[in-house]
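Engineer: Some structures are shown below for you to check.
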Structure P
Amino acid sequence: MTEPDEDLQPRYLNRELSWLDFNERVLAQTEDERLPLLERLKFCAIYASNLDEFFMVRVAGLKDQVAAGVTKAPPDGLSPLAQLAEIRQRVDEQATRLERIKLDVILPALAEQGVELLRWPELDDSDRKRTTGEFEERMFPVLTPLAVDPGHPFPYISSLSLNVAVLVVDPETGQHRFARIKVPPSMPRFLALPDNRFVAAEDVMVAHLDQLFPGMEVAGGWPFRVTRNADLTLDEDADDLLEAVEVELRRRRFGRAIRLEVIDSMPDDVRDLLLRELDLDGEDVFRYRGWLDASAHWQFQSLDRNDLKVPATPGVTPLRLRDIEDGDDLFRRIRQADILLQHPYDSFNASVTEFVRRASEDPDVLAIKITLYRTSGDSPVIEALIRAAERGKQVAALVELKARFDEQANITWAKRLEEAGVHVVYGFVGLKIHTKITLVVRDESEGIRRYCHIGTGNYNPKTARIYEDVGVLTADPVVGDDLSQLFNYLTGYGRAVPYERLLVAPATLRRALQEFIQAEIDAPRGTGRIICKMNSLVDSDLIQEFYRASQAGVEIDLIIRGICCLVPGVSGLSDNIRVRSLVGRNLEHSRIFYFANGGRIQGRDGSDPGDFNQLETDTARYFIGSADLMPRNLNRRVEALLRVDDKNGQERLCEILDTCLADTALAWELQSDGSYKRLSGDMNAHDELERLAAARSELPSGE
């Protein structure tokens, strides 16, 4: 076996740069001429929103390390300072691409289709009159100009708010004064004009600055935006987790500034004033020639122009859940056999939401227990839990207060649950509860029976329409016992116990995965096979295990949407590992793990990662669950993977993996030099999975 040359070939790719590679794949969707125009504009918004979070958390963390004098590099060898330099270069390059495609291609093409985003000078007299009226009636009353002078200190600029920096001149003294005005977040970012035409709120404000500074000469107004450190750090010794999170949320508002975005027409002296007051330097400034904050383009998704959008995945009612007449009928069908779901192709509302709703109404249901990581405040799941508690059922909700950027929302509806009589548990200070599980306890003629849902996605019906996730509804008593033990561990003081069909982090998951990889290494040569589908692969120890498996001849396919620190295709190290990422209209979010464990693979000729027939399932092991292979998931989160033993469920997971590995329209392949190569073809996994779900739902009853 040839040993890899470690001086020439890194063993690990940098986590932060790999994330930027992922966001670049999102950016590439904006350039894809096969997509409708509003879909491409939506990806502009997704790219920008992703980047905001990256700066608030990851870049902020690197800056904290530099400030603390940290020089130790991660396994890839890049110091925090070197990472920041590389991030700056890549973000600059991507920003140029984003503005070019948005300003020079997408928006002009939309204008030709009757959807226009106009600048103030482009408005005709009628539009200006209408917009001025809206400014005076609705905008002017809520605007608050904040001056900066010896009697008025520089105002606090909240993170991600859009602002206008204004220079005015006192006509009597000739002195220049600076002021800041916040664009009202309560108003639409783009003000509507007749016939699907829009003008930006900040453009309207700048055009009417004379009304905000009467008696002064307005030298100009320039939009800007500040990003602040939003990484939430809790006191590990906190006695009250809810109180600790609320304190940290207040602190987050005043986090250190880490990025300044400005319009490129802003004068240098105004920019320098902002830098000085925000304690930033030139490397923290990003200039744009167009409108700031591309994430605001989400607003255009509400337009009634379906001809410019990708049709939404409708979601079908799974065959086994059709024509349910009463609550007992639903539970009877789950008792018959496990039901594997894939959203959004299988309707979340017709399956998971309906499961919780009927449990809340069924008189024989005694208790409902659920983990909630992210959901919407108006979620029917939340409403069902409240109704269940009001009907006297025992309801326990484990709410993760530390779900990043959803902390305040989670606190709000968690308190509402408590007020309705739900037993709300806020989890642990040192661990995030990330697992997605529900347990329903029902009193039946044969005795107490437990019904379970284990999934990969959040109990959020809104994101379930665009996030690809899998889940299982089951009445298997073994799974019921496992979930009962897990809930008791989470809500009480019990120690972790052995589980039969669950792998649970941080207790057993890492060790179990290492054992499954070892089993493939120990299998007869040529039979070892691993397929893993996940969001991210970062953990260096498991990456090393994959390398060992590859060197032993195990064939490995990794379907990783986002971060991947493993380097595939390196001679003597990872020859047998292939990595691909799917980016499309649905966010790939499910985690599926397949270990052949000596099982036979049919039909693979080795020429194409997707060129093989359905996997043999008789001896294989399949897992689904909430965990990515990252240190945080394996060490600092409560995660659960379910072993799927049901034959139909295994075949369905085979179908999903097959389809993802056969895709040529959405897939990017990671090369051994760390770059991604986009495939070119017509096989679209999202279209195919939607077609398969629709065909499955149309089968005659009983099939």
Structure Q
Amino acid sequence: MYKILTFLSLSLIFLCGCDRSESVAQKPLAADSKIRAEANLVTSNTIIQADDSGWLSHGRTYSEQRHSPLQAINTKNVADLGLLWSYDLGTSRGIEATPIVHNGMMYVTSTWNIVHALDARTGKQIWQFDPVVDKEQAGKACCDAVNRGVAIWGDAVFTATIDGRLISLDAKTGAKNWDINTIDKTYPYTITGAPRIVKGKVLIGNGGAELGVRGYISAYDVENGNQLWRFYTVPGNPADGFENATMEMAAKTWTGKYWAAGGGGTAWDSMAYDPKLDLLYVGVGNGTPWNHAIRSPDGGDNLFLSSIVALRPDTGEYVWHYQTTPAESWDYTATQHMILADLKIDGVMRNVIMQAPKNGFFYVLDRATGEFISAKNFVPVTWATHIDETTGRPVETPEARFVGKAPNMQLPGPLGAHNWHPMSYSPDTGLVYIPAQEAPHAFVHQEDYKNTNGFWNTGTEFGDLPNDKATIKALKSMLKGRLLAWDPIAQKAAWTVEHQGPWNGGVLSTSGGLVFQGTADAHFGAYDALTGEQKWRFYTQTGVVAAPITYELDGEQFVAIASGWGGSYVLSSAGVFPTGSQANVGRVLVFKLGAKNALPPLLVDNFETPEPPKMLEVSDETLAKGARAFANNCLVCHGALAYSSGLIPNLRYSAITSSKQAWKAVVIEGALAQQGMPNFSKRFDAETAEAIRAYVISVANSE
């Protein structure tokens, strides 16, 4: 049974007046005349003041509320919203970017970090920049060749690439200003997150915890790319000395030779900034390996895994932390979207930071001190009963720690109760709108674990699912996704909208009383922010995972979304649990009232399923060996039962699968490394590779 359950996880301010509608208004940091003089440049002032004409930062403002005060499009007229223009990105794989809009220009990224600069009124391409990334790095990315967009500052656009570079471009022409490397390329680091810029410093972390790295976040000078500081999120080898007293303190919460596998703790996505407190907040991820019993065998909380960490942006100096999941063992990252707001709690105005991380609990903390205020589960949770109000620590269930225990279903699984897809907060309603989900998993201790740098190192067993329709139907019924309106003060749901499954898009709220969200089943919708009633819906042809934005030009309000089906759940599950999304139709879609344009018609699919390769004459033991190796190494990209998502080659019918020599050349010799297919020679031998081929052929012939 654990194989079924395991599959589900993978297949599956104060703010200085950041928004007009936020509760605490602060004085501008400079005189109005200076702001007007800087109108064509993006600075701290322009991000803090955040006029309605653009979308200047990843979460619109430093608060990351993703709420717009625009209200020309509202509950009364949103039914008249129509497509104004669309721009073809040339692919649907991994479109997770939030568009940035400034001075009538839109900047958005597509697969392989290609930056597109568009006229925000018409969709006409102004320029395009291809950083020509090393596609071999895709094999070192846990969760598809994705990225979440650019940042803008001054007259430059900044993009971070999957192969670890940070690049500055001229915002008007796309010409390169500078291009620097931010990683040690001997380790499997990747970058998928969007940069943030605070006080002239470009901030970026990285990914790779599953594959064996030590996490950090760095600051670079916007003018020249010089590194200004680096904060490591987990300690290194004590024998090498510690970078600072903070790392020495953190090391006391680790045991064993944790540094041999890197430790993990990558800061791969969320950040927020409070200009009043001058604090930068960073979300930190999971450990290497996931399994705490292997990673830190004599116990310990393992700081700063699964934590929110507050730093001084000028120096990277540590101020405070809060750990959502001490001794993390389930891939319960705290890299999920963080929001700053001012809430009246028990009659007192509190300056808070809010997060709904993977572990299923919604947290409200004091953002000046990290003090725990409250937390309640926003989805069903089985690993902990509650968060202790005195200690702020979870109270775990007896079954949560899985070493030496029989497999049991656990919620959430590694996909999380809420993943990277951004949520939003409306000061108008006082509600947080969360793209929530349920995707259970059975964690199983890996008895023969050996760390292999550059490959999945979880210390847990992944299991492929049985290949029968009844089981697949039963599993699909356990996968759920919803738009959840959450009251952060009362810590309870205000309303929910159920979707067809998990992995739905990020959220935008507006003072027009609306909440916008795209969904996995290829739609983009608008909902009443107070009731959840659906007010409008548009067929996007491909699934939407990115978050929408809104902006105003020439007195008109526009709504934009980048569409394109991709990410970890899609690669591992879409072939088994199709959503109706089409591949290779990723686009930027822009809407306004009264527009009536249509998307180009989908191409007719005349594909005829070929005959699978001829069955190999191998033993049941060989097939079992191949099935286990496939689940632990190949499933995350090539899908359960080798069903293709449509985004990468279908192994069931590939000519490579038919040939022992071609299979070996690709899997063991790295013939397709530059197309993102890893070389597995350091992971397993040719005999195991051939067993995997036999397994793939067997499932292809089993229908």
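Engineer: 27.7 is what came out when Kirkwood radius over Cα pairs in Å was calculated for one structure; which of P, Q is it?
Structural biologist: Numbers: P: 27.7; Q: 25.3.
This figure was derived from P.
Engineer: Among the shown structures P, Q, from which was the value 26.1, 86 of Rg and Dmax of the Cα atoms in Å, for residues 121-384 alone calculated?
Structural biologist: Numbers: P: 26.1, 86; Q: 18.6, 60.
Corresponding structure: P.
Engineer: Turning to a different aspect of this structure: Of the structures labelled P, Q, which one yields -0.44, -0.97, -1.14 when log10 I(q)/I(0) by the Debye sum over Cα atoms at q = 0.14, 0.21, 0.23 Å⁻¹, for residues 89-176 alone is computed from its coordinates? Numbers along the way, then the final one.
Structural biologist: Working: P: -0.95, -1.14, -1.15; Q: -0.44, -0.97, -1.14.
Value -0.44, -0.97, -1.14 for log10 I(q)/I(0) by the Debye sum over Cα atoms at q = 0.14, 0.21, 0.23 Å⁻¹, for residues 89-176 alone corresponds to Q out of P, Q.
Engineer: Next up: Of structures P, Q, which gives -10000 when helix-only ellipticity at 222 nm (-39500 (n - 2.57) for each DSSP H run of 4 or more, over all residues; to 500) is computed from the coordinates? Intermediate results must be reported in sequence, preceding the final value.
Structural biologist: Details: P: -10000; Q: -3500.
Label of the originating structure: P.
All of the numbers you see were taken from the coordinates with simple rules; none came from a lab. From a predicted model like this one, the values you see are computed outputs, not experimental measurements.
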